[in-house]
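Below you'll find the structures, each written out as C-alpha cells.
Values in this text are rule-based calculations from the coordinates and carry no lab data. What you see is a predicted model; the values in this text were computed from it and never measured.
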Structure 1
Amino acid sequence: MKVFAIRLKPNEDLRQSLKNFAIQQDIKAGFILSAIGSLKQATIRFANQDNITVLKEKFEILTLNGTIATTGVHLHIAISDKQGKTIGGHLVDGSIIYTTAEIVIGASEEFIFNRTLDEQTGYLELEIVKEINSE
C-alpha cells in the first residue's frame, strides 16, 4: 500500500481537489485513511434525496470516508456546526475549505477501482478489478 498526505488550503474545493489529486498521482484504488479540517461552505446530498443542500456557515470536518481513483470519487462526510450539531451525507462539489483540510490517503497496488453503471441502482457504482501485475 502507498500512503499520501496532503493539506488543502483555504478556498479550495474539497471533492474537486481530491479528484484532481487522484489524477495527478495516478491513484487507481485509493481510500481515505484520515481527514480533519474545516469548511466555510458544505455541499451535501442527504440520504435518499435527489437534490443537493448548500450550507453556508463554518463547519469542522469530523470524518471523511470513501474511495478515490482516477475514474472517480465516492465520498461521505460528517461535519459539525458551532453548536456541535453533526450532520453528514454524500460529499458534492462545492464544499469549500475554510482554514485547512489535512488528509491521509491510502492506495492499493492490488486493485483498480472503476465506476460503472449499475442497472439495478441506476448509479455509477464501484467495480473492483484485481490488478494483473499484483500477483
Structure 2
Amino acid sequence: MEFPEFAPGMSARVELTVTDADTAQAVGSGDVPVLGTPRILALAEAATVAATARQIPGGVTTVGSRAEIEHRAATPLGRRVVAQATLTKVDGRKLLFEVTVHDGDLLVAEVRVERVLLDRQRFIARAMER
C-alpha cells in the first residue's frame, strides 16, 4: 500500500467545553473537579487526527504510538479549551506533532504526539488475531 506524503506545518484545532464527564474525578485520574489529564491527551490526539484527515485516503489510518504531556494549569468546569496540533516532523511512516492546549490566553498543556501511518484493514486483522 502506498501512503500519502505529509509536510510539516499541517495543523488543526479542536475545542472542548469542560463538563463533569471530563474531570479528573470522572476519568479516574484524581479526585478534583477539573479537566483531567487523560481528557487533555484525548483532545490532543483528536487534533492530530484532524490535522491529517483531509489527506488520508481510504484504507489508510494513523494510530497513536507515543505521547508526552505536560499538564501546566487546572481548568474548571464550564471553561472552553482549544487544542492546536501542528505536524513538526515526518520520519518515514512516523508523524510527530506538537500540540498546545489553551484556556483563553492561559497555556493549559503541551503535548507531543507520535502517530504512525498504517494500512487500516491489515492493522485491524492483526489486532483480531491476538
Structure 3
Amino acid sequence: MTRAYAPKNQALFDQGLATRREVLGAEYVDASISNATDFNIDMQELVTQYCWGDVWNRPGLERKTRSFLNLAMITALNRPHELKLHVRGAINNGLTKDEIKEVFLQAAIYCGVPAAIDSFRVASEVFKEMDI
C-alpha cells in the first residue's frame, strides 16, 4: 500500500477483518490488504467493513448458511476466482464436499450447466489443495 491507511469506521473494519480472516484465511486476507494500492484500497475498506463487518456478522443467518448462498450466487455469476475463495470459506464454515456438490447441482438447473461445471472444476482444485 502506498499511502497511510485509516478506515472510516475502525471498529467495523476490525470486526470485518476478523471475520474475513476466519472465513477466507488470514494469509489471503492480509495479502489483499497489504498489497492494496491507492487505486483499490477503498474497495478493500468497503468489502471489509460492510460485507464482512456488517452483513457477515448479522444475526439472521449462520455462517454456514451464508456460505451456501455465496456458492450459489457466485456460481450464477460465474466468477471462478471468487468461487475458489468461497469454497475454501465454505469448508471453514462447516460445509461438506457433498453439500457443496448439491449446491452446484441445484445451480446447474437454475443458473446453467456451464456455470456449474466451472464451479465443480474450481471446487475440485480447492479440495486437492486442502487435501480433502
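Compare relative contact order in percent (Cα under 8 Å, 6 or more apart) across structures 1, 2, 3 and report the one with the greatest value. Show your work: numbers first, answer last.
Details: 1: 33; 2: 29; 3: 24.
When relative contact order in percent (Cα under 8 Å, 6 or more apart) is calculated for 1, 2, 3, structure 1 comes out on top.
Suppose you compute helix-only ellipticity at 222 nm (-39500 (n - 2.57) for each DSSP H run of 4 or more, over all residues; to 500) for every structure in 1, 2, 3: which one lands on -7000? Before the final figure, lay out each step's value.
Numbers: 1: -2500; 2: -7000; 3: -22000.
Checking each candidate, the match is 2.
Looking at structures 1, 2, 3, which one was Cα extents along the principal axes in Å calculated from, given that it came out as 46, 36, 21?
Structure 2 accounts for this read-out.
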